[in-house]
Structure P
Amino acid sequence: MSGHRHFIIHKPFGYLSQFKLEDNRKKKLLGELGDFPNGTMSIGRLDKDSEGLLLLTTDGKVSYAICSSKVEKEYYAQLDGIITEEAIEQIRNGVEIGFEGVKYITKQCKASLLDPKPTFLPRIKKIRDDRHGPTCWVSITLTEGKFRQVRKMTAAAGFPTLRLIRVRIGNIPLGDMEAGAVKEVSTLEYHQEVE
């Protein structure tokens, strides 16, 4: 037994993927979701507007291994409009996005239209309704994770992301965990490595 502790959580919309802030502004932090030991860190991040699977650990080696480019991260994105096969192909093959003021071509990834659409509980902050036009859902699986990357990729292909939910990291699925749920596990069995 290593003495390290590991958690699987469903990060709700509006929470930051951190435990403390440098400033005193009131924001929702992960520590509000459970009683985590000192030294707990999030493995990778989800921005404030994104939801879904987030892994926490007190083990830096596990965090480093899961953040590596050998472990897939799958996202479901609700897009503005009905995406074309051409745009999906663009996302698969790599699109140009900006990252810290530098242009960057994303690595090849997996992308597909989700039909039927996934069924998630409505988000706390309403997105919009069908009067504003149709939406669709896509699955995008990456082995990299730059800041707001999926959002930037879909926008570059002409279909902005309205809602983003991470549903899998390696072998670990979000499953039917509800937003805000926390599950402590003895190990993080993520061993799904890509070539």
Structure Q
Amino acid sequence: MITIRELEQRILEEGQILPGEVLKVGSFLNQQIDTKLLKDMGDEIARLFACNNVTKVLTIESSGIAIAFAAGLSMGLPVVFAKKHSTLNLTGNILTSKVYSYTHQQTYDIAVSSDYITSDDTVLIVDDFLAKGNALAGLIEIVNEAGAKLAGCAIAIEKGFQGGGDKLRAEGIRVESLAIIDKMTDDSLEFRQQA
């Protein structure tokens, strides 16, 4: 709970609300990284999913990589990230999905080598933000395509008012967000009280 309160406080102090319901937290989470806060967040994610027999952490490039790394390090697990762009070193059998980025207003073809996620894995998806749930839906599709088991999703900041997390929860997917914003205006935001 200390991590959640600390994260909420940092959002209030340093977050910038931009037009289009965009929350900028680049000063501590996804451009400049507060490593102590990130470590604490990784430890909290590890605590939340300690009993789920997770074997891999999965995220999407690029801003999800730091928090996924922190969670993977705390759990002692490898981290896999889906690439948004084709590269010459992404060969062989590829797991793919299409993801629309709310922030970038662009659709990406994301891809992961099937060497890195298999039917033997139990996967925890970790990302920095959850808005409408498009990135998570794409990553879940990749987990399903691999025949792996989904342990759930761990998110740093959920924009609850955009509905993505609640939709996934209604589908029976475990979603744990360290901070959930229920209301955001041009100059204020309100957090959901969590148990």
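For the set P, Q, ranking by relative contact order in percent (Cα under 8 Å, 6 or more apart) places P highest.
Given a computed value of -9000 for helix-only ellipticity at 222 nm (-39500 (n - 2.57) for each DSSP H run of 4 or more, over all residues; to 500), which structure among P, Q does it belong to? It traces back to Q.
Among candidates P, Q, the computation of Kirkwood radius over Cα pairs in Å that gave 17.5 used structure P.
A short reminder: the numbers here are calculations on the coordinates, not readings from a lab. Please read these numbers as outputs of a predicted model, since none were measured by experiment.
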